[in-house]
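Read through the structures below before going on.
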Structure 1
């Protein structure tokens, strides 16, 4: 199997903005996604980090793929979040993400949206607000979700729904 970064981007970005349709299409690609995930974990896709499209593909692999291939009660869902955030941070700090389409930008900032760090949450919220202001119909759902996540992280410092799966004690 030839591993192509555009294949990963296509799987996640092509079906949006209709989330329900996208989720169905992505679910059909689980076997392919598992293979890409394994390759990334074995650091066989590291060269992708040299290009903006490759970085986007790696973010998708590290952030989105585990949420598709693992059950929500499986702690492996969160194992590669840190790797995704590292690439998001790099793209944010050098403004590289601005070269992507609005839909691709949304995916670049999902690792911050999923982060339990309030600084990351605020950055994601700022980006999602910008996307929403340019295209309310497409990005309203993510901007609303981002507002909700900001409130949760501000209040608890983490996502309480992850406590059990991550073996954390509820406070």
Structure 2
């Protein structure tokens, strides 16, 4: 069972859609239950002023949407050549901006509630996203060869290098 991008090179992980939907359901279920019902570690939450939590939520939320938007526009734009490597724009800063944007969005909600329990699904999601990325990158190496290997050596998988942020 494999799924191919409608536009782009290589295969997605066979369960990528299930992992992404499942991670969203799991994260928001845990977040809602802990934030509003169980309230584990409320003492820690009360140490962080609500205004600071709102500020952190807004900043991380604001970061997630441009990552998501620019990654999708870059990959699925009608003018994009669907047979080559996309390595400019946001893809010159980080190799997987869509997956990163989802993790950053989850982190925004963790900051909002300061629910330490909600950070557990973020780490679990990261683990599964990393498995998906490894699969997809192996496929891209098979298809694009040294071009993708060179790209991997120049662009980080998850955390942008500060130098690359200022050069763009």
Structure 3
């Protein structure tokens, strides 16, 4: 029986609509969070993969300087780089400084942590979760830096997601 003059929705109809909207919102939020995490991982891995050619150019410049500044082919614009400094502080250390301090790159998951970390030994790098670790060994007998830099992208679980090496 239809009552004339009564307009509006019943309480039950409103509850059903609210329940359906809540369900749709929960699905949308979970999809959005998944897309955001995949996006962060893509940017993170791309940065690690693009570092090898840059490091290769920096190593070539450090151990065989053509004069002037680092090659313009590198993606990192760090104008104050010179071969002597690269040899004294290490290519990885200077590269990390340029990426973290000049380009202001931070870990996509840990906002207070730098994206680039330098180590002299690959053991224990799994503790740098959500960061890119560059390993450049130093010769203990004469304090010279090795002519290679390993690049490791460490996942949130401590596993190595990417590993490559630039060599002079």
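Values quoted throughout were computed directly from the atomic coordinates according to the rules given, and no laboratory measurement underlies them. All values reported here derive from a predicted model rather than from experimental measurement. Cβ atoms are built from the backbone, for glycine too; each structure is taken alone.
Calculated for structures 1, 2, 3, distance in nm of label points 7 Å out along Cα→Cβ at positions 28 and 156 is largest in 1.
One of 1, 2, 3 was used to compute Cα Rg over 2.2 N^0.38 Å, and the answer was 1.66. Which one was it? Attributed to the structure labelled 3.
When distance in nm of label points 7 Å out along Cα→Cβ at positions 36 and 92 is computed across structures 1, 2, 3, the figure 3.3 traces back to 3. Tell me which of 1, 2, 3 gives 0.45 when you compute FRET efficiency 1/(1 + (r/R0)^6) of positions 12 and 60 (r between Cβ atoms, R0 = 25 Å, to 0.05). It must be structure 2, since only it matches. The value -14000 for helix-only ellipticity at 222 nm (-39500 (n - 2.57) for each DSSP H run of 4 or more, over all residues; to 500) was derived from one model only; which of 1, 2, 3 is it? Value -14000 for helix-only ellipticity at 222 nm (-39500 (n - 2.57) for each DSSP H run of 4 or more, over all residues; to 500) corresponds to 3 out of 1, 2, 3.
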